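Given below, in the form of structure tokens, are the structures.
Just so you know, all these numbers are worked out from the coordinates, no wet-lab data involved. The structure displayed is predicted, hence computed values, not measured ones. Cβ atoms are built from the backbone, for glycine too; each structure is taken alone.
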Structure P
Amino acid sequence: MQRSDVVIPVAALAVVMAIMLAELQRSRRNERRLRERGAVEPEGDVYRALAIVYPGMFVLMTIEGVLRGTPSVAALAGGVAILAAAKVLKLWAIESLGPRWSYRVLVVPAAPLVSMGPYAWLRHPNYLAVFGEIAGFAFIVNAPFSGLLSLLTFALLVRKRVAIEERALGLSNPESRIPNPGRNR
């Protein structure tokens, strides 16, 4: 095992975890503000599972990456590009939602749906960005097996989460029930 076999995956994990911690702080600050505004959290959310699985996926991929060794230059460069693009999309989604963004599904009754930024084109850009984070990271650390497992696991969890989120938005925002492709969360 070469030094780079460990350094690249561990350094990538440290960067991703630092960003996750910053996002968590922002989320908690926004959660307090949302609850003060009367936000409600729907029943059945998969938040607790995601709170464990989301960071756990990156740890698992790091372990596989250490065991498999350094990725090719092309895989590393492609992974960095995918991860960077995903982070830009995620930050754009977070900024567009402003104080309404959090890791939890919290909906302020009667608040209008956000239809600016990436929400003008995509219903759930934040989740698309997370798929990109997972895929990009898997390339960076050379973890194809746990990367694929992570993508599939996240897809199962986000499928349930989107259904809960859509239901909560529909109940709190009757206008969201009217089909309009330009009108998004």
Structure Q
Amino acid sequence: MNEVEAYQVCNSAISALSHGETSLSTFPKLLRRIINERAWESRRVPGKGVVTMQSLRELVTTAPITGWGEDPAKIEAVIRDDAEVLAMWREAMKGKAGRKFGDNVTQLTKTEKGNSRAYTVSRLQREAPELFARVAAGEMSANAAAIKAGFRKVKSPLDHILHWWARCGEQERTVFLSKVIP
């Protein structure tokens, strides 16, 4: 992809994201192309010349006109139903191992670990490709696949009660006990 094409596809993607519902359906396809062709690396931006960036994260978070000035969580929410693009996004948004960002603080996002859909899809792609393919095809949910893969368990009703009991205040616990113990 040449620098002009890179600018055009990146610009089309941010326009699709910004223009709402009617354009959002095209955003995952454009993002897939941006990631596959690493369009952030070198773009010819009108009025700025050739703009180079080190990462997709830099393109997404840098203020316009050189970047998109967007919250990565917003983009992740838009692409959450496309498992393949979500996994590509998560991989492209990772920093290099051990990379530090300003003031010697490692930059972590919610999706780099835990139980988010992005993390789950990425882990399925890495550890259970056959289940990932079923999620990508819409045959099963990411949660169901994670349970089947064995890295997420189903919580029992008792597990749920104990979880929420620990988060209740004294007044909420009193109300609850008054309802379950006559």
Structure R
Amino acid sequence: MFYDDWLPVRERPSLWKGALAGMAGGAVASWVMTQFQAAVPPEAFARLLGESDDSGGGGDAEPATVRAAEAISEGVLGHELTRREKQVAGPAVHYAFGTAAGTAYGATAELWPEAATGAGLPFGTVFWIAADEIAVPALGLSDPPTEHPPSVHLYALASHLVYGLVADVVRRGVRRVL
């Protein structure tokens, strides 16, 4: 049985159904990605690549999601986040961004089915490159990619592959019933 065999054949694509299915996929995938990162420490990837303990993970003091939440809060609201607010705002940014990316993926897959090939793994890879490797550093939300050892990149890629796979499986399942 192939990955697509359990899906019904649709005669006409529906942008809103695809977006809704992708939204569900992105939200669930964001949660699973968080669970993956809680269960698998970044140090495991450093050991896998044989990096020394002093290779570090770059100089980032706070996660990019917290930095983004701070920039939004200070830039839009003129409010500096407290430690407690950062604990809520960082994950909120993560889930909002992951859900938005899933929504875009679902709509894209609906109109261009080839975008959904590879069980979401190409989507996860593109998401990792576009977000972690390009946009986040360009916006000053993290150190440049050259400041991180290879294990940090591999860990982020693995996290986004988990995200992409789950987003696609959930998207397909939800779209099947819509």
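Key figures for this structure:
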quantity: If distance in nm of label points 7 Å out along Cα→Cβ at positions 136 and 160 is computed and equals 3.3, the structure in P, Q, R; calculated: Q
quantity: helix-only ellipticity at 222 nm (-39500 (n - 2.57) for each DSSP H run of 4 or more, over all residues; to 500) from the coordinates reads -20000; which among P, Q, R; calculated: R
quantity: For Cα extents along the principal axes in Å computed as 74, 39, 39, the structure of P, Q, R it came from; calculated: Q
quantity: For 33 (relative contact order in percent (Cα under 8 Å, 6 or more apart), calculated) the corresponding structure among P, Q, R; calculated: P
